[in-house]
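S.K.: Right after this note come the structures.
Derivation of every value follows stated rules applied to the coordinates shown; laboratory data play no part. Not measured: the values here are computed from a predicted model. Cβ atoms are built from the backbone, for glycine too; each structure is taken alone.
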Structure P
Amino acid sequence: MGTWAAYVAASDRKDASEASVHLETCLGAVTTGGGLFRDILLVEAGIFQAWFRRDAHKASTWFARARRGKRLSPLLRARFEVYRHFIEGNFALADREWEKGLAIIEKFQDAVLRERLHESWMEWQEEMNERRAVSNAPALEPI
């Protein structure tokens, strides 16, 4: 779990080089069997490919390997769908999934967790809008 925490921290810092090392270590330790954490790792590998490498093909390959995608938490599923649609250039669907994720966050009972997730989700919206600006795609309106 320490390697997973190191991956999450590096990813949050936008340190793709360090994040990739930790994610590869986690993936190497996962058995070929089932398990929810395995699927979380596979989805995260897809997210990594989508966001840091901007590689829609590799992202889709990783996403397809997750066998229990429907068992993921609603927020993780929304996050996965945002990245999937975003990397494919389907910004309207990415926006809808992003809004679904925000609605999920707003229902969290723990106020501290809700606020932290909300702040992170809004920061992510800004990052997506910056990337769209480079590609001249319409930006999601700030909430």
Structure Q
Amino acid sequence: MSDLEICLADNSYDLKQCLEIRNTVFVLEKGVPKEIEVDEYDCLNKSCDHFLIKYKGNAVGTIRCFYISGNAIKIQRFCFLKEYRKLGLGKAVMEYIENYYGKRGMTQMMLDAKYEVYGFYEKCGYKRVSDIFMEAGIAHVKMMKY
């Protein structure tokens, strides 16, 4: 996808764009309370990486990846603005993230998927490893890929 750009948010401007997209999707659209959606990891530090997703030059999505252990990453806060969903961008981003961390020695990827979209992650090769649980009032399942 030549119009897709995924960049590590390594400055305050890019991080601000990531947080604005998350606010639009999770807080305004999905109704997640802001005090739950934003946490102590929403800064530029070594605990996690934030990626800004651009399509045709526009900031359209974001994904946060949290370092769990020496070889494991937890994918979090993955979202796109509504008008950029269903364009095939999500699968391309997942492939990019897996490749990015694979080159850094990460062998295990995990995430808590919203139950309504866990089929997307199955298509990306993730396996469901939990029963349904509630988080921020939304049904989720744990998923992993080795």
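S.K.: From P, Q, which structure was helix-only ellipticity at 222 nm (-39500 (n - 2.57) for each DSSP H run of 4 or more, over all residues; to 500) = -6500 calculated on?
M.R.: This figure was derived from Q.
S.K.: Where is relative contact order in percent (Cα under 8 Å, 6 or more apart) largest, in which of P, Q?
M.R.: The structure with the largest value is Q.
S.K.: Using distance in nm of label points 7 Å out along Cα→Cβ at positions 16 and 128 as the calculated read-out, with 4.1 as its value, let me know the right label among P, Q.
M.R.: Q
S.K.: Okay, next question. By the measure distance in nm of label points 7 Å out along Cα→Cβ at positions 8 and 112, tell me the structure among P, Q with the highest figure.
M.R.: That would be structure Q.
S.K.: Ranked on mean count of other Cβ atoms within 10 Å over residues 72-79, which label among P, Q comes first with the largest value?
M.R.: Q
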